[in-house]
Structure I
Amino acid sequence: MTNPRVPFVLADQRPKLAPPDGKPLIVHFVVNVESWPFDSPPPRKILTGPHGVETLPDVPNFSWAEYGLRAGMPRLFKIARERNLPTSAFLNAGAIDDYPSVAQAIKDAGWEVVGHGLKQKSVQGDEDEAALLKLCLDKIEAFYGKRPRGWLGPGLRETNDTPDILAAQGVDYICDWVLDDLPHWMTTKHGPVICMPYTLELNDSPMYAIQWQNSSDYYQRYKDTVATFEKEFDNNPRILTIATHPHLIGVPHRIGYLEKLVDELLARDDTIFMTGSQIADWFIAADKAAR
């Protein structure tokens, strides 16, 4: 089976889209805010158990994640606040109850909130996925006063039904399908939704939690990516997603590279920072005009 949701097209054969405000480099600044259950195996580990024996509670790995919420989030809030950055919080809905001060700070900052599951656990293991997804979206709407327009599954995982369920719940864009540097239209049983670019290559989770890259490599990968994008601007704009997790990029030896990256991007005259919904609205209008 080929891609069942997003029709295949070569990137250089897509219709030309007018860049927002004439700026072809669109930056999506994302902070993943996750709640890791204390009584379950963690989704990722920084430290394996002695002699390979894994036990619960897993204090060191739980603490690794919670350090990000306690100490990393204030650093990320500060970066966004001081630079007035449009920011998308990809939020486990369970964090509203588990970490209410973090949830409130996101509300106070005016960040866009994107659905990201209930806890940091794949939706594939849930007996009633439709009920779970509705619960997540309802919970976010109740706290923030606005239903999420976007979704990223925990671990980017889906079932065969996930896009259909999300479309039925009014979600406009889904970030799980990391297959282009521009949005596409995704087919669902309830009409098209936007396949929104996200990133795996420029993501602190695979880079630091799986590949064990040096602290400075995050910054260098972005620099190299922008250098390639610059050669492609005549063909179409490009979306640069800055994907962050507070327990990874928010540690003292890495946060400075994020600050340096953001400041260099802000200094460019061909760059615009946008939230997920702003990108979605731009794409809808630009794609309509291009057809």
Structure II
Amino acid sequence: MTNSSPDAGVPITHVTVSAPAKINLVLRILDRRPDGYHNLWSLMQTVKLEDELSISIDYSHSIINLRCDDPSLKTDRSNLVSRAAAAVLERSGQAVGLDIVLTKRIPMGAGLGGGSSDAAATIMGLNRILGLRWSKELIAQVGQTLGSDVPFFSFAPSATVAGRGERVTPVRIMDSRWVVLVNPGFPIETKWAYQQLSESRTGVVPVSRSHLTLETSPELTWKQVLERAENDFEVPVFKAYPLLRDIKQQLISQGAEVALLSGSGATVFGVFSTEARARSAQAFFLNEQTFKVFVAQTCSGS
């Protein structure tokens, strides 16, 4: 995160915040909760495909003004960025105007957590610009009211996520990898994916011991992580969209160590050991006119 005030002690009136995409290296969907949501267990990782938010305080009004360079994204009060900003102002008891400009690079409805990351970045940016000094835990708590994926971004780049998304355990994955993200150009509705999963399976398999050891190890290697990579949504989503299974197989044929659906889709990602191999795989898909194909390095902890 960067801000526009170069001098320490000078009140900040503007911040620019990056909001990275996430991939699910492991995604297990467990039992349905009394509140209607499902418990889940996931190992999540941020990658350097990022939206950008420019947030400015305006004392001449008390309205949240949101603009976005993607005209297909609603910028009214239903937008997660607007909701996140309103939640911060309400919790902090502040009545100021905000002018927010969102630059979208992460595809929407793609299983990459773009909206959730934007919301988390908004909370973190306002925490800085308003001088709130909230802890990561409090930022995550506010984020939880907005969506299940939001708390993760307070503890990124790598963490396991459990429950409805509120139980986040940071993990350390050594070194980095290059990821090719292949988005087919259409979204998949999360609610639909959950319905398909519920209808297609006869029971719930508990989280394995080998997965649980990922959150208790002080350091993880990519080999350890990739050996355990899986996503419960793949069976029902690939059945409905065979193209996504084809993309997975093509990424593996291009040298991916692992290829997997991210979230409930529609993006499929491949993990590569070098940038050169990732760029070569990206080139394989460039003739597909409807596809959006990105190469991004995994984010590392500071």
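FYI, it's all coordinate maths here, none of it is from the lab. Quick caveat, the model's predicted, so the values are computed rather than measured. Cβ atoms are built from the backbone, for glycine too; each structure is taken alone.
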Original post:
Which one of I, II has relative contact order in percent (Cα under 8 Å, 6 or more apart), as calculated from the coordinates, equal to 29?
Top reply: I
Subject >> Which entry (I, II) yields the derived value -10500 for helix-only ellipticity at 222 nm (-39500 (n - 2.57) for each DSSP H run of 4 or more, over all residues; to 500) >> reply: I
Original post:
With FRET efficiency 1/(1 + (r/R0)^6) of positions 22 and 214 (r between Cβ atoms, R0 = 25 Å, to 0.05) computed per structure, which member of I, II shows the largest figure?
Top reply: II
**OP:** Using distance in nm of label points 7 Å out along Cα→Cβ at positions 46 and 118, single out the structure from I, II with the greatest value.
**Re:** I
